[in-house]
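Participant: These are the structures, in structure tokens.
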Structure P
């Protein structure tokens, strides 16, 4: 039996097919990230940062609570003599009272709440600062592993070239077969180094994806260079930037201001609040006079003013607690400034050392190494040196280039640590200074 498809069903199936075919490239397409894109993406999607941003709502709710006025109180009261043999006697009263804040307590509570929000916001920024350092360091881990794979591939190519030369010389009868076998061993060793280098890429990539808030099975690649731009900031300038921009220091500044506001609030709370009320009461009474009952009704208006007397509790504990918090905040702030300066000094020294090491490799070692390798290869081709000299030179070439890659990596990670210590992207600071 052949089932016909209606027009509506056909349109529905067509739309489903189109949506599926449109979705497939979106999931299959590999996204390439530069280091700046990885940093920006992680700042928006890192799970810990997202959780902290949600927690900021708790502080914002605290500010809403601090700005609220006390609720009025409604009092209702009724009595009757129905159950005690006096059915004609009853009383009904209704009243409303309102607590009034004194000494500007509401404004002072709002100031405390504002500083609490500011401090927590700076703490979120500080978590972002540390996250950026992790992202950049892990990004450079991936780049270093990739460069080591490329170096291993070049080593494989060099050893394959050596193997071809040995085969040609063996056919010509210039060398024994042992030299061909030695060349084959070197090819195998270089292939093993490539496998080891490739093995380092996956864990670094998985860690970076986790920092960016992505699952490890997401199709993503990372591109960039280990080469860096010249750095010209002085140590004094970096220290000044750190003290002005580091979010952990600014968070402690907000904590200090918050403690001052808490002391002002605690001192204001020595004076109690005033409660004022207004009430109405209707009272029915009955008096037995010579066997007859005389009834009477009274309508009363009540005014009430309640003021606690601060005789014993003058908020001594609250004031002492606020003063202790202020002292703690001041000490933390002073210690954080000293710590920031020491961190900047250490990171600057690390960067300076890394740049000196890198300069030695770039100017004196790497160019000469390339020339030496070409000379030894040509000498072996002409039969002027043995194969062990070529193997040793190629081994040195690989080791020195690997050390050069490590020097590049150390320079970039040192810069990332210095930026974290200063609390700002130094490339942006340099660009701003050039303008």
Structure Q
């Protein structure tokens, strides 16, 4: 396995036959004994809850006023739990990231039990977990906040008080690898828009009602399966819930992590970009003996090469040379106008494609375009909200794009593997998420 990092963008390379082979073997074990995976998910959830506990405890901490020792203690404590999220999370990714073994099995169960015509609809219900993401909770609190603000007499003072509390609670909910946090003006603008447009509040209420309806319907559908298959359906639900919780916990980690790194950088004359490029476990040593030139090299390009249980770190020319060795052996994409993936959220859409490969491309994206990317993280949510549909190269039913598309009710096809290679900016594309198919209707 190779992991590269360059100027804020991370990439992963694996040997496909090995990854799929390990995933298939693991799935066969999990299918016979779901408790294996459920035990791993318990550890993911426990780590996430530990990180969530920092939200209130650390909210008012002024990191500029703590000692060096205390500052490093905060950093170690935060990333100790985040590392568990990453490590245990990769195990669930074996089933549902590139491989999609569990979700494929559930879809087959639906076809056998209810018939092919119900596959998309029923899978949509079975693949909706019960964990409410921070963004979903914000929507519900937001609707109540709008109602309260409309009733208050002393609007200006009460408005600001309510808005400040809401911002404090949800500023970090979309924090990606590099932020930014949401500020009070973001929420103020949303509230003023919602007061003028009551359809927004009505839509939030509708989604909340659908959650309750789906919960009841999901129980009815699972009741039709055999006892062993009920366990598999239950596992899919728990897998989805753990992933959504993991996404939220990572966002809070990056939010607090950047606060800590900003202060470390101030004390050691380092930029936050330099510190983000370093593995968290190296921060104490960097604090003792900063080497800005090495950190600059790692910010520009670093590769971690995993082989036979050992890890090699390669920077600069050495890292790029090693990656070129990999790139030369990657399978070539054949010209095609049809791309296949997996349904993350059902629906159809037609529109102009826009390929977004990094945050540097965000400014190019326009409302109503189809978002085409390798994979998403919380920083992509503003684009996802204004997109007509979403297409990713990588991902299974538990990936970030799948979770958010379900929340936003946007047609989404994940795991196409070649979407960003085939689609170009300006291509007219047709997304049929029900069948996991994307067609290029007209080239730009």
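Participant: For mean count of other Cβ atoms within 10 Å over residues 133-140, find whichever of P, Q sits highest and give me its label. It would help to have the intermediate numbers written out before the result.
Facilitator: Numbers: P: 21.9; Q: 18.9.
Sorting by mean count of other Cβ atoms within 10 Å over residues 133-140 in descending order puts P first.
Participant: Can you tell which of P, Q yields -24000 when helix-only ellipticity at 222 nm (-39500 (n - 2.57) for each DSSP H run of 4 or more, over all residues; to 500) is derived from it? Let's see the in-between values first.
Facilitator: Details: P: -24000; Q: -19000.
Only one of P, Q returns -24000 for helix-only ellipticity at 222 nm (-39500 (n - 2.57) for each DSSP H run of 4 or more, over all residues; to 500), namely P.
Participant: Once relative contact order in percent (Cα under 8 Å, 6 or more apart) is calculated for every structure in P, Q, which label goes with the largest value?
Facilitator: Evaluating relative contact order in percent (Cα under 8 Å, 6 or more apart) on every structure, the highest lands on P.
Participant: Still on this structure, please answer the following. Starting from the value 0.90: which structure in P, Q was FRET efficiency 1/(1 + (r/R0)^6) of positions 61 and 101 (r between Cβ atoms, R0 = 30 Å, to 0.05) calculated from?
Facilitator: Among P, Q, the structure yielding 0.90 for FRET efficiency 1/(1 + (r/R0)^6) of positions 61 and 101 (r between Cβ atoms, R0 = 30 Å, to 0.05) is P.
Participant: A further question on this structure: Match the computed value -0.44, -0.95, -1.03 of log10 I(q)/I(0) by the Debye sum over Cα atoms at q = 0.05, 0.10, 0.11 Å⁻¹ to one of the structures P, Q, and report its label.
Facilitator: Values: P: -0.44, -0.95, -1.03; Q: -0.19, -0.79, -0.97.
Answer by label: P.
Participant: Given a value of 20.9 for mean count of other Cβ atoms within 10 Å over residues 245-252, calculated from one of P, Q, which structure does it belong to? Could the numbers behind the result be given before it?
Facilitator: On the way: P: 20.9; Q: 23.6.
Of the structures listed, the value fits P.
Participant: With Cα Rg over 2.2 N^0.38 Å, for residues 325-372 alone as the yardstick, tell me which of P, Q scores highest.
Facilitator: P
Read-outs throughout are calculated quantities, based only on the coordinates presented, and are distinct from any laboratory measurement. Bear in mind the structure is a predicted one, so any value in this text is a computation, not a measurement. Cβ atoms are built from the backbone, for glycine too; each structure is taken alone.
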